[in-house]
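Once you scroll down, you'll see the structures, which are given as structure tokens.
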Structure P
Amino acid sequence: MIDLINISLQFNGKYLFNEVSYKISSGDRISLVGANGTGKSSLLKIILGELLPEEGIVQKQKNISIGYLPQELIYHYNKTLLEEAISALTDIVELQNKEKEINKKLEEKGLDEQTRNDLINQLGEIHHKLFDMDSYSASSKVEKILLGLGFSEEDFDKPTDIFSGGWQMRIKLAKILIAQNDILLLDEPTNHLDLDSLNWLINFLKAYQGALVVVSHDKNFVNQVTNKTLEIFLGKVYSFKGDYEAYLKYKAERDAQLFHQFEIQQKKIQETQRFIERFRYKATKARQVQSRIKQLEKMELVEIPESKDNISIKFPSPVQSGRFPIELKNISKSFGDKLVLDKIDLLIERGDKIAFVGPNGAGKTTLAKIISGVLDFESGERIIGHNTFISYYAQDVADSLDPELDIIDSVSGINEEKSLGELRTLLGSFLFSGDDVFKKVGVLSGGEKSRVALCKILLTKANLIVLDEPTNHLDIDSKLILQKALIDFPGTLVIVSHDVDFLRPVANKIVDVRNKTIKIYNGNIDYYLEKHSSEFVEDDTSNIKSAKSEIPVSRKEQKRFEAELRNKKYQATKSLNKEIEILENKIADLEEEQKSLLEKLNDQSLYSNGTEIKNISVRLKELEKELQILFEKWEEKNQKVNEILQQFS
């Protein structure tokens, strides 16, 4: 589909990548990875054609369609949500516009019979094409995608101008999914999705038939939707067959090997330099000295990745709060006529590490702000426990930073116990190294500002910390560093997040916020996902069957019911489908080995090597047995999936 041939790109005089070649084929599902600043987003733009490489060419299959979701915010104007979404069906929209034009012409008076017949024939051709494109069900498909991404039916007729930045990105994502592109380039698609919408997107992308290239720091998402990893590393790209989890194991082994080679080479360089310095002016050793100088000049230095193993951050030890840092009693909150939270009771115990999950717009951020004391409420009581000190990190906290201050000045003075060196180390763990700490806040990107604000939170001595989507702008290394700090934090945490892998070792209690109320799950995120899934299944086995005998539901209720049912099916079969995917990957690997060995047997030059032929024959028999076992397991898992799905029919 797309060939990158000897692509090179520089930034500030340094190669992001140099003479890179790679082929993206139909059906490829690629995770594009690399440290921040290695050029992942730039490579996506080169594939798209939005950015030209300094050297090399990009060859694309004729008439290929590419959908691209950038990190940068995109705003939509002058249309309703539904109109904007439908506009992604460009071929259908174009034909529908022609249909309107012809109908207008047919209404004109004085048309001669020949012209009228020509217009009618054109109209017939248009109707035939629209039928072939299944245009009459296109509107329904558009609505399903919008609902899956978290929009409500009431949103369909709202102007796009009123939606916030996160929802604007969802509109763009919806249009990309609606357009049925041949290849999708998605740059951090999960940043503005809640857990429900994220699960829907994962399910959608699993069924998507085209090629996929994803840049994402959400490990759970990447593991589920990709099966190849393309790494930008030290100016080159390296392809790795396998999901992100497998790639990380490979990367750890490779990096360890590189560091070992680097140490050996550095030792060799130092020994050579010592020899040169010792005998530089000794005539009898002149030839040997020159030989070693040339060795150093010709030596290809081993390059190593930046090591973050020694970087760690730690919250200051806070004073201990009372047993219950905060309690909410009968809390209700409205925005205008819209009731968001209705009579909420929540008791937070010292040491709780609570994750707020649920659909966007359900009130997670509102509840976090009420706990933090930055938002008032209409009724109820907020009780602050003994010795409770609260710190709050908001999604838009970057806007409160002073744009005239340097980064280092922005974090100074918050914690007097931290030296300048310790502050710089902390900033370094969030990608501000060297002279970066002297940049003005006003010139930073939104993501960089968010990281500065997060550093400020880490310097406070609060014993109750509330974090609203803290990982949106962090790379995987920085997320791991923050994650470890939160695990070790001795105080109480409330985290609004949809990042399953980030929450997994941190949260010990989950609060699901939806339908104006909350439900508490006393366990980690995996416990919540399991219970949440089983609740869906239990609901459906009774609700679905009884619905047939009840009064017909409204169109709106039916659509909501269908969307919930799809999600329940996904949740009920998620773990089995993951096992099936692993089996399919193993089968594909063994079949590839089988094919390679059979090709070797067809090579006449091998006939003289009886031992090799025997070894190949033995291995082919082993492969046949292994494949038989895997196929039996695959059939067994698929049978279980079908049995579960039958419960919903």
Structure Q
Amino acid sequence: MDYFLYKGDELYAEDVCVSKIAEEYGTPCYIYSQQTLERHWQAVEGVFAKHPHRICYAVKANGNLALLKILAGLGASFDIVSGGELARVMAAGADPQKVVFSGVGKTTAEIKQALSVGIGVFNVESLPEIHRINIIAENLGKIASVAVRINPDINANTHPYISTGLSSNKFGIDKNQVLSVYKTIETLPALKAVGIACHIGSQILELTPFEEALSCVLQLVSALKDEGVLLQHVDVGGGLGVCYDAETPPSLEDYAATLLNTLHKQAPYPLELWLEPGRVIVANAAILVAKVEYLKETAHKTFAILDAGMTDLVRPALYHAHHNIIAVKKLKQKEKMMDLVGPVCESSDFLGKSRLLAILPGDYIAVRSVGAYGFSMSSQYNARPRCAEILVHKDKTQSIRRRETIADLLSHEQKQPFVKMQALGNDFVLLDLDDNKEMWSSDKIKQLSHRQEGIGYDQLLTLKRKEGNQFYYRIYNADGGEVEQCGNGARAVALYLALKNKIDSTLELQLLTCNRVMTVKTIGPKRFLVNMGPPDFSPAAIPLQMPLQDQYEIRVDNQIQCFAALSMGNPHAVLRVESIENASVQSIGKAVCLHPCFPRQSNVGFMQIIDRHRLALRVYERAVGETLACGSGACAAAVIALREGDCDSPVTVQLTGGELIIHWQGENTPVWMEGEAECVYEGWV
């Protein structure tokens, strides 16, 4: 049973209308039902509950992190076939001891990775692999647990591309060589044989092949016992089929009864039973939703041309697999026979042929039972970004994989090194464009700023040498807008250039922003003085659309807010408060920032005087909101406090992210900002 059902004429995923999901997240998209996934896991777990067992979910079927986390929370073990899948299950919080590493082509790097995290067992498939694991484990000072995967030469009567148990297949070790292989393992100091494994294929619709395969394995267990080799578990793999159309796969109860009866009758001693199901757990837990772009009539047939194709779901093209396809909204019109095809330039690009449907252009269709080998086999062929994945749980939805963008398609071919920097609680991504002429679009800046899906930063800084100690310096907020100056960022830039030996740190560094030149002096290994320029109180510099005076007043929520205004390369309003903790930064800050008196908006500082050399400050930054630190905001507040006689220079400004020291000698002199910076890490985008 799954939770994709019609309510009236509308298809629902659990308690959410599928049409609404498609409108919100776009198409094509995979939609997963958490309740279906959990139900199927519990059903598999339940039928084996009376015998010691381990259910190792086959990650290759679907490795989305959100789904793996759900399964890990339910107690699942995991069957992996690559280092990438190992990284996924570890990121999902899996216990490495509950991981089985299968597959014929394990690389040296993957074996080291698996041994380093301490996986439970390797299912080994050749003598060269066995010797490689032994050498690597010995070098690492570890003992690797292994189970030999045998090839029983049994026909599972499934599609030839997903049959794995015949002697003509690449998988496993010939059953006639198994005894000698275990004897070899006994001579290797860094290996320990703990089990025996077998997997004969996928989408198997009969019980006899499973019974024959397990019987073959247990005969080998008996022969090994006679040789003094005792094992702890037998792994029968996965492969139980599901119903895509008119198939009649065995029930879980009959499947379990067949395996357990065979085990109880033929095992020479008690063995734990391990299984590696994937499809039977996740296949029916998802649908693929696509939009009908066109209905194309020809002399021979009708084509429904979709925005999804073989790049999103390759099983029909690869295996001639059948998936039921239904309309997301039932229409009261006559059904018509049609082929459902995609936009990919291949004649094999179809999701279904000769289907009776009542659909129109602009409607949505749902391809059922796509949770297994659907998204996991998707591609970017024809330069098509991979689609989104959405998880539904009761009446809630969440994106568990965002839709790829064109920038994602290009990202591995246009690499740009970046450095993650921090200064006073602000974090920056710095791009040195000396050897790169790429223009950084607003969309790309926004993408990189995202904390979960990009790198994450408060501001993006770009740097390009002009000459000597002079550099072009550009500052972008997370919304893609350019900022006139940033002192915290200037310190980060100075540290980067010093660490890379790109400047003479005994000389001043000059940074050319979009509207001014900033100078930076190095006064310690990570400490810098930044010349922020003189404060400007003129309306043209702020700019402020109200009469010039020392204090300004505006009405916010029927209350008068008094503030001082000035420019530190960008406009600032400074409000005095009695208690910095109780300041209404979000509400009043946003209202002042967006007030019509500031045509270009303004940063808004909330200042509490502590003593003659110290003040506390919180800042609402335009296009950002409340920020941990704002260097120019600290300068603006200190200047107001000094100008009005409340403080003496230097002034220590205490912000949420840390402290800055501000030096100012009075009218027409520059403001100097003193503080530190840190280099966090380097990477590529």
Structure R
Amino acid sequence: MCGVSGIHRRANNEVDHALLQKMADSMLHRGPDGSGFLQLPGIGFAFRRLSIIDLEGGDQPIAGCNGGVIVQGNGEIYNFRELRRELEGLGHRFSTNSDVEAIVHGYEEWGVDVVHHLNGMFAFAIWDSSRQRLVVARDHLGIKPLYYRETSDGVRFGSEMRAILTDPTLSRELDHDALRLFLHFGYTPSPHTLVKGVKKLAPGHLFISDESGLKVTRYWDPQPQIDEDITLDEATEEYQRLVAEAVKRQMVSDVPIGILLSGGVDSAMILEAASNEGGQQLQTFTVGFEDQFDHDESDDAAETAQLLGAEHHKITLAESDFGSVVEQTLWHLEEPVLSQSTFAYHLMTREVRRHLKVVLTGQGADEPWAGYDRYIGERYGGAARMLFRSSAMQVASNKLPMGPRLGRAAASLGEADPVKRFAAIHQVFSPEEIRATARGDLLNSDATAEDAIRYWQAPVSHLDQFSQLLHVDTRMSLPDDLLLYGDKLSMSNSVEARVPFLDIELMKFVETLPPSFKLRGRTGKYVHKRAAERALPREIVRRPKKGFATPVDKWFAQNFAPALERAVLGEGSLCLEILDRSVLSNLINDHVSGKQNHRRQLTTLLSLELAGRQLLGQSESSDIAEPFLNSGAFS
């Protein structure tokens, strides 16, 4: 796990080493164990290393057989040993024991098709001197981030945006199309970012930069066919086998590995499979909250650790900690996201770093397996949609008071087109609310959530609409929200977080299963849970799902309210430049009074205000959370 960055300047123009040094320094947290540079005519690499595999010999960049191909990579290639044996059989000679070296020799053998041979989480850059081209790729499901900015003479790229933005000559303007999409989704879907000109390489994509320009290609475009012949028992057994293999693969490391543990079955399955690999006692980590909170899973997690023989660590987040955690979290996230779990996740991985460098997590088991309530409506909503589209129901729904979840359900039930319905399911602010609230250039944006969704939905339009939604969510909200904060906030503490449920071989199998194997009745993750019942103690399996949540909506309505209002409505507010003051004020007042729970909207606005102000160069990291630290809300 590392930080990659660099500059390609066409026509062999020289790359400034001082700028490369600044790029590397900006990502020190991603790789405190070392740095590495490449500087040749037209190309410069700046690398930070967190040493996990080949601690002594795995420094990067790494050259291939004749020195004409050079790679730097972030992440882990879990099948590197198998690739190494295959490539050695083809005549390649390795100089290190690093997993990343398999990429450069694979490129020498297969060209850009090397991506089809990799099982891992990765963002890598290859300089091919014979072709004078730069090849940059992101892993199949977007576990590792990669940003780039095309310039008049080439391209700059990095694991984080700050590496690109270290150059003071580059402008920092707000991208209003990206902003419109963020207000809809609560995250910014790839390839967009809030900074105009800076793009996020989408999952399963690569780009090539050479003298002809920059070309982005989708290299992984699966069009799965549903296996209607497989039985439940066959699917459960095969899934168990693939999970065990994925965990075994992802335990490859030259340093100890721990587990991020919730109270549910997902991370418990990871712990159980990891425990079966033997070796030393595993360490587990969870976060709890100082005050009573219905979604606090820390006691359940401690019981899971005890039942499965792990050494457990609990981290407690108090309301009084929130001010400092906000500052650190938003600075490292760079991009705004809706999820309130970010603050607790940052605190938890900070504790992990006191013990370990690597953890396995249970992320990635919900979107492919229909683990959220929204999938129930999509699976069984056909008849309800026909009823809802009747004129009488439309009139009634417009008059009934609705909370946010019911409002989204009503909007989606009234829509026959699947792409428009998927957009309604995910909306934080509806298109109508954005139009009514927007000011200035935001009013002129014609970006739509439907276009963003259709890009991922089109290749699987042959599938049933339920399977289409799972496919889209696995490639949009998962990488651009949950996986983004999982990477940024674990790496903020120099911790590598691995996600076995997103092993590429495992995912290829899961996406061929029939809808009834994923959602049966109201039971989501059906085969996943059947596998858990076979592997785990009954005490774990029978617990009700709580989800990784935080009591932020309660804090917003109580002590946190003055700080929130000052951030969003205060002098110099980014939100006030683009959104109507009265609408923002009403959202805060209604939430504080208990009239409506606007947790999603307020978290979206807070994240936009703090992260956006930093991205656009309006605040330094030391003062982006000044409204919270100095408001007296936590004294």
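From which structure (P, Q, R) was Cα extents along the principal axes in Å calculated, if the value obtained is 72, 59, 51?
Computing Cα extents along the principal axes in Å on every structure in P, Q, R gives 72, 59, 51 only for R.
Where is distance in nm of label points 7 Å out along Cα→Cβ at positions 428 and 532 largest, in which of P, Q, R?
For this comparison of distance in nm of label points 7 Å out along Cα→Cβ at positions 428 and 532, the top structure is P.
Taking distance in nm of label points 7 Å out along Cα→Cβ at positions 148 and 228 as the quantity of interest, name the structure among P, Q, R where it is greatest.
Top value of distance in nm of label points 7 Å out along Cα→Cβ at positions 148 and 228, among P, Q, R, belongs to structure R.
Supply the structure label, taken from P, Q, R, corresponding to helix-only ellipticity at 222 nm (-39500 (n - 2.57) for each DSSP H run of 4 or more, over all residues; to 500) with the calculated value -7000.
Q
Name the one structure among P, Q, R that Kirkwood radius over Cα pairs in Å, for residues 236-459 alone of 21.1 was derived from.
The read-out comes from structure R.
Throughout, read-outs are computed from the coordinates displayed, never taken from laboratory work. The shown structure was predicted, so the numbers you read here are calculated from the model rather than taken from an experiment. Cβ atoms are built from the backbone, for glycine too; each structure is taken alone.
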